[in-house]
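What follows is a group of structures, each given as structure tokens.
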Structure I
Amino acid sequence: MRRAAIGASVLPFAGVLGSAASAFGQNTFEVTAGDIAILKFLAAAELLECDLWQQYCELATGNKRYRRALRRIDDSLPDYICGDFEDECSHANFINAFLVSIGEQPVNLDPFRTLRSTPAQGAQQIGRLTNLMNLTVDTSFYARYRSAGNPDFGDTFPQIVNIVNRPAIPLSDDVDERDVRLIAQTAAFHFAAIEQGGSSLYNSLSTKVTNLDVLAILSSIGPTEVYHFGVFQTALEGIEGIHSRDGLEFPDIKRNPARGAIMPKPCKFLNVNFPLSSVIRPRSTAQAGAVATVTGLAKSNLFQGQSNAFFSAAVQLAQAADAAVRSC
């Protein structure tokens with residue numbers, strides 16, 4: 001992906017990175033080029049989230065069988081999905097409005113809405129930014145938050161279920177009931193995976209900003225990602241033991257809940273000589289920064305079918321955000 005970024009020409013949504021005054025005129029420190037790079041990347045990330053959650057919300061409300069399968073996991077899951085959709089779109093709109101207020105171009109991903117919708121009942125037939133039909137979901141967060149390990153210190157964690165190249169939404173109206181359940185449970189793990197990634201991303205980038213208004217944006221939006229992760233991780237307590245005809249097998253969490261383990265266990269943080277602390281992890285640039293986020297999403301097949309121009313632009317935005325250095 002980094003190689004693909006070399007030699008890219010005009011980025012339709014990147015704009016020009018530069019410094020500007022605070023939107024509120026109350027800060028000692030100006031909005032730096034690094035602050036703007038971070039905001040532009042986060043605006044793009046939130047637009048991508050808005051797109052994927054819109055697809056989930058459309059099907060959770062408009063596809064009766066999918067909705068029923070989701071409610072089998074957690075009765076309120078369709079409501080959580082549509083609430084998350086509203087939240088992520090509000091984040092994108094706010095960050096773009098702030099960029100405009102300081103004289104910057106807002107981020108616009110509309111030129112990349114080229115991916116097809118599922119033909120299943122409930123889905124609008126419009127262009128999409130993200131692909132939910134062939135997901136590979138990293139489920140290692142489940143063990144990570146239930147241990148004292150931290151990826152920032154090199155710790156690794158097993159997958160609770162191996163979800164590789166699987167649909168998280170119905171691909172047609174001919175899917176049988178068992179397959180709809182498998183699809184819904186795949187989606188449930190994807191919900192939590194996406195939100196834990198957002199939690200780490202905001203945590204990582206918040207240490208790089210200079211302007212206090214920008215810090216307020218990151219420190220206020222970031223915790224909502226954590227809130228979402230907590231909701232969707234709790235919903236996983238409704239996952240039932242079921243297997244597909246070709247090897248996908250879900251554990252029976254519903255019959256063997258680990259409710260006391262939902263809270264993040266204290267782990268290594270900052271320095272191994274310090275006491276363990278319950279924190280969001282990872283937070284390092286290498287593990288949780290913008291480039292790591294784009295790379296992880298690409299590996300999950302969320303962007304399968306997107307153009308080289310999309311990947312080039314996304315990588316350049318990510319590299320600029322990670323390169324930001326606090327200047328005060």
Structure II
Amino acid sequence: MARGPNKVIITCAITGAIHTPTLSAALPFKPEDIARQAIDAARAGAAILHLHARDPETGAPTGNPDVFARFLPAIHEETDAVINLTTGGSPEMSVEQRLAAALRFKPEMCSLNMGSMNFAFHPMGARIEQWRFPWEKQYIANSESFIFRNTFADVARIYELMSDHGTRYEHECYDIGHLYNLAHFLDRGLVRPPLFIQSVIGILGGIGADPDNVLFMRRTADRLFGDDYVWSVLAAGRHQIPLTTQAAMLGGNVRVGLEDSLHIGRGKLAESNAQQVAKIRRILEELGFEIATPAEVRTTLALKGRNEVHL
């Protein structure tokens with residue numbers, strides 16, 4: 001697994017499509033708030049910013065490129081961070097909706113989910129009595145029936161549609177089988193090294209939040225990809241800091257952010273994305289690691305460069 005000596009890449013996932021505004025007042029959904037929190041996260045040490053869009057009036061997930069256009073230029077202008085756009089969107093979106101922003105802005109990176117799965121988060125709504133927006137309660141409850149579609153045909157199509165734009169991928173692997181799916185696409189020549197693999201730990205429907213599973217994901221990726229990949233871990237909810245720290249100790253990189261966890265400590269909501277970035281940075285530096293800069297990330301992941309993004 002390729003990584004510079006003692007250099008750790010911090011990715012920050014700013015808002016996502018799972019948590020809803022009622023669950024945390026810190027979750028940004030207005031374009032100006034997404035931009036501000038992304039800029040602050042970059043200044044705190046995040047070299048990659050993983051970005052979704054939200055309806056500015058209701059906070060509901062949206063794939064509308066016009067909404068992305070209301071915050072991406074400010075982030076691009078104010079930071080040197082790598083912009084990484086979702087192609088996952090939300091489980092309710094079509095592949096066309098999920099791809100629209102990436103096709104328009106041609107970012108240095110975009111996420112790519114490596115397999116279909118049950119994707120549930122309905123337990124998080126159990127204790128909420130009053131909702132800020134009408135859509136939230138049913139959206140969370142309906143997740144018990146969600147199937148997050150990412151068929152082999154869907155994934156191949158995304159690779160092919162993005163192939164002329166020089167965009168590389170954050171390959172999101174929610175289970176061991178997703179690593180084998182990625183190996184299949186590597187064998188087909190639809191993707192080339194260095195691969196950036198994000199092991200997603202602790203989503204209901206994916207691999208469980210157990211330290212043994214983090215090690216299992218690492219060992220499996222080593223066996224399949226050797227030195228042709230760069231590994232990172234995100235962990236949902238209360239597992240975020242312990243399991244990302246473990247990943248760094250195993251030679252990996254880390255992802256934090258309000259998309260993945262709303263908390264900064266036991267029973268305490270985070271005030272911002274930057275607060276989570278600052279916390280994991282402090283832990284990593286106290287363990288003797290250095291934090292990778294955006295320029296170092298561009299070299300490590302063979303990215304096309306910020307000047308090639310269409311903003």
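Taken together, the values in this text are just the output of simple stated rules run on the coordinates, not laboratory data. Since we're looking at a predicted model, the values are computed, not measured. Cβ atoms are built from the backbone, for glycine too; each structure is taken alone.
I, II: which one has Rg/Rh (Cα atoms, Kirkwood Rh), as calculated, at 0.92? Intermediate results must be reported in sequence, preceding the final value.
Numbers: I: 0.97; II: 0.92.
Derived from the structure labelled II.
One of I, II was used to compute volume of the Cα convex hull per residue in Å³, for residues 208-247 alone, and the answer was 95. Which one was it? Each step should come with its number before you reach the end.
Details: I: 95; II: 61.
So the calculation was done on I.
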helix-only ellipticity at 222 nm (-39500 (n - 2.57) for each DSSP H run of 4 or more, over all residues; to 500), calculated, reads -16000; among I, II the input was structure I
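Out of I, II, which has the highest value for FRET efficiency 1/(1 + (r/R0)^6) of positions 80 and 224 (r between Cβ atoms, R0 = 25 Å, to 0.05)? Walk me through the intermediate numbers first.
Numbers: I: 1.00; II: 0.20.
Going through I, II one by one, FRET efficiency 1/(1 + (r/R0)^6) of positions 80 and 224 (r between Cβ atoms, R0 = 25 Å, to 0.05) peaks for structure I.
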